[in-house]
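*Asks:* In what follows, structures are represented as C-alpha cells.
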Structure P
Amino acid sequence: MIQAAMIGITGVFLALQIKHTKPEFAIYLSIATSIFLLFLAVQKLEVVVESVKLIQSSISVQTSYIQVLLKIIGITYISEFAADICRDAGYSTIASQIGVFSKLSILAVSMPIVSALLETIHGFLAG
C-alpha cells in the first residue's frame, strides 16, 4: 500500500508542476500513473482470486456463483478506473454515465443469482 500511495502522490505532484505550463501533459501523466497503479492492483487481485478459489474448494459453492462474483469485482474496478480518469479530465457527465452503465452491467451479470435466490425462497414458502 505504501508503494501505491507513493506512486500516486509522486504522479500528482508531477502533474501539478506540469499543469500550469502544459495542461494536456498533466492529464497524460495522470492517466499513466493510474495505469501503473492498475497493474499493481491486478497483482493484488490475483491474490483475491486465488483466495476465492480456495474458499470454493473448501465449501460447496457453485462455480457459476464464483464466476459472477469475479465478474462483478472486475466490472466495479474497471468502471471506477475509467470514471475517475474522466472526472480527472473534467468530464464528469461521462464519468456518471460510466457509473450508470456499470451498475446496469452488474445487475445483468447477477440476475442468475437473483433468480436462484428467488426460486429458493419460493421453494421454502411453497414447501
Structure Q
Amino acid sequence: MMDIDAFLRTFYETISFQCGEKFKSHAFRRLFLPNASLLEAHGSVFVQKDIADHIAEFEDAVEHFPQLFTKGFQEIELSHEAIKSGGVWLVSSVYRKTYGEVSETGVNSMIVAARGDALQIASLVL
C-alpha cells in the first residue's frame, strides 16, 4: 500500500504541468473516490462540487486563459500534518501554487482512505 507521503507527492505531481503540457485529468480523477466531496472556499462561503465539475472548470481556465499558463501550473507541498486512524488519514497540506505571474499559498484539507492497495481522497476542502 502507498504511504501518505508518497500519495501526497503523487497528488501534487499530478495537478502540476509544464507549459505546453495538458492537465492530467484522468490521473487526477483516479486520486479520488467515485463519490468524493469537494468544497471550494470563495471568501467565507464554501461551494460544494463534484470532481468532474472541478476538473472541467480547471480545463476550461487552461483553454480559455492560456496567458495564465505560459509557465505551466506548479503546485508544490511545503509541509503537511497527517493523523491516521485505521485506514483513514486526516491531512492538512500547506502548498504554494504558481502560474503566470501568480504565486499563492494555501491549505488543502483532505480525508484520504485506503481502498485496496491504493489511497484515494474521500473529501477535499480547497
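*Asks:* Taking FRET efficiency 1/(1 + (r/R0)^6) of positions 40 and 112 (r between Cβ atoms, R0 = 30 Å, to 0.05) as the quantity of interest, name the structure among P, Q where it is greatest.
*Replies:* Structure Q gives the largest value of FRET efficiency 1/(1 + (r/R0)^6) of positions 40 and 112 (r between Cβ atoms, R0 = 30 Å, to 0.05) among P, Q.
*Asks:* On to the next question. For which of the structures P, Q does the calculation of distance in nm of label points 7 Å out along Cα→Cβ at positions 72 and 88 return 3.6?
*Replies:* Q
*Asks:* Related question: As an exercise: relative contact order in percent (Cα under 8 Å, 6 or more apart), calculated from one structure in P, Q, equals 27. Which structure is it?
*Replies:* Q
*Asks:* One of P, Q was used to compute mean count of other Cβ atoms within 10 Å over residues 8-15, and the result was 17.8. Which label is that?
*Replies:* Q
*Asks:* Tell me which structure, out of P, Q, gives 39, 19, 8 once semi-axes √(5λ) of the Cα gyration tensor in Å is calculated.
*Replies:* Answer for the origin of the read-out: P.
*Asks:* While we're on this one: Of structures P, Q, which gives -7500 when helix-only ellipticity at 222 nm (-39500 (n - 2.57) for each DSSP H run of 4 or more, over all residues; to 500) is computed from the coordinates?
*Replies:* Going through each structure in turn, the value belongs to Q.
*Asks:* Given 1.9 as the derived value for distance in nm of label points 7 Å out along Cα→Cβ at positions 32 and 64, which of the supplied structures P, Q does it correspond to?
*Replies:* Q
Quick note: the coordinates plus some simple rules give every number you see, no bench work behind them. As the structure is a prediction and not an experimental result, all values here were calculated from the model. Cβ atoms are built from the backbone, for glycine too; each structure is taken alone.
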